[in-house]
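Below you'll find the structures, each written out as structure tokens.
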Structure I
Amino acid sequence: MSKKSAPRRLAETEASAYARALKVSARKLNLVAQTIRGKNAAVALNELGFSPRRIARDVKKVLQAAIANAENNHQLDVDKLYVKEATVGRAFAMRRFHARGRGRAAGIDKYFSNLTVVVREREERQEEQA
């Protein structure tokens, strides 16, 4: 007697990967995620490889994981994949303090964020020859 497995949330032509607790604010991570949304998977990997931002390396790893999941777990064609969505969310904030003059202190928040990347297989366009 066990629970029934939950139905798959994604379509049959989709695969996803996620990273939790990336050491960057959601606002900065979203700037990198915006650059790959809707693009072909190969083009997105190339762009992330040449991005000057530090967090682009982690985004590239998550995208590569999503592509590997699509290929190995769902038998999708890697050449037809594109980034359907790249979702960024806030995780948590570490509270720290910074010593100031005259014995005072100022609070500092060190933000973390989550990233989810969903890749989808592009449908073939059916052009009728009449």
Structure II
Amino acid sequence: MTVDTLGLVLRVLVTAASIGEREGGKRVLKKTRRMGKAVWRVHTVWVDGGYEGNPFRIWVMEVCRWIVQVVLRPEQTRGFVLLKKRWVVERTFGWLMESRRLVRDYELLPQTSETLIYLAMIRLMVRRLA
């Protein structure tokens, strides 16, 4: 899932569990890049430690023309630590978990799960506008 700095969903991609983080990240970033003018101001992508490594970083720079910054948890800390920019995605997951249908995965098709995530985000945004 890609979100903007406000935590609003840009693109969602649900894949099989056998797909690795980096491969899934590449797929969702390709979908995000295809949004065209809607993402023309994107220049930096913050990711967690699962996306660390030069091959992924180089791929994003060559294909998407974005800078990748890996946000790691400091090694000496214990318990909960608020990490720069990463909390935005975690907060979005929290918002989406208010939708009862998303708490458990009952869907047979990945596209159905993606659609339900978009619907939950639309519901959240409309509630905030009212």
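Taken together, the values in this text are just the output of simple stated rules run on the coordinates, not laboratory data. The structure presented is a predicted model; accordingly, all values stated were derived computationally and were not measured. Cβ atoms are built from the backbone, for glycine too; each structure is taken alone.
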>> By the measure distance in nm of label points 7 Å out along Cα→Cβ at positions 20 and 108, tell me the structure among I, II with the highest figure.
In response: II
> Looking at structures I, II, which one was helix-only ellipticity at 222 nm (-39500 (n - 2.57) for each DSSP H run of 4 or more, over all residues; to 500) calculated from, given that it came out as -13500?
Replying inline: II
> From which structure (I, II) was relative contact order in percent (Cα under 8 Å, 6 or more apart) calculated, if the value obtained is 25?
Replying inline: II
> Out of I, II, which one gives 24, 19, 17 for semi-axes √(5λ) of the Cα gyration tensor in Å as computed from the coordinates?
Replying inline: II
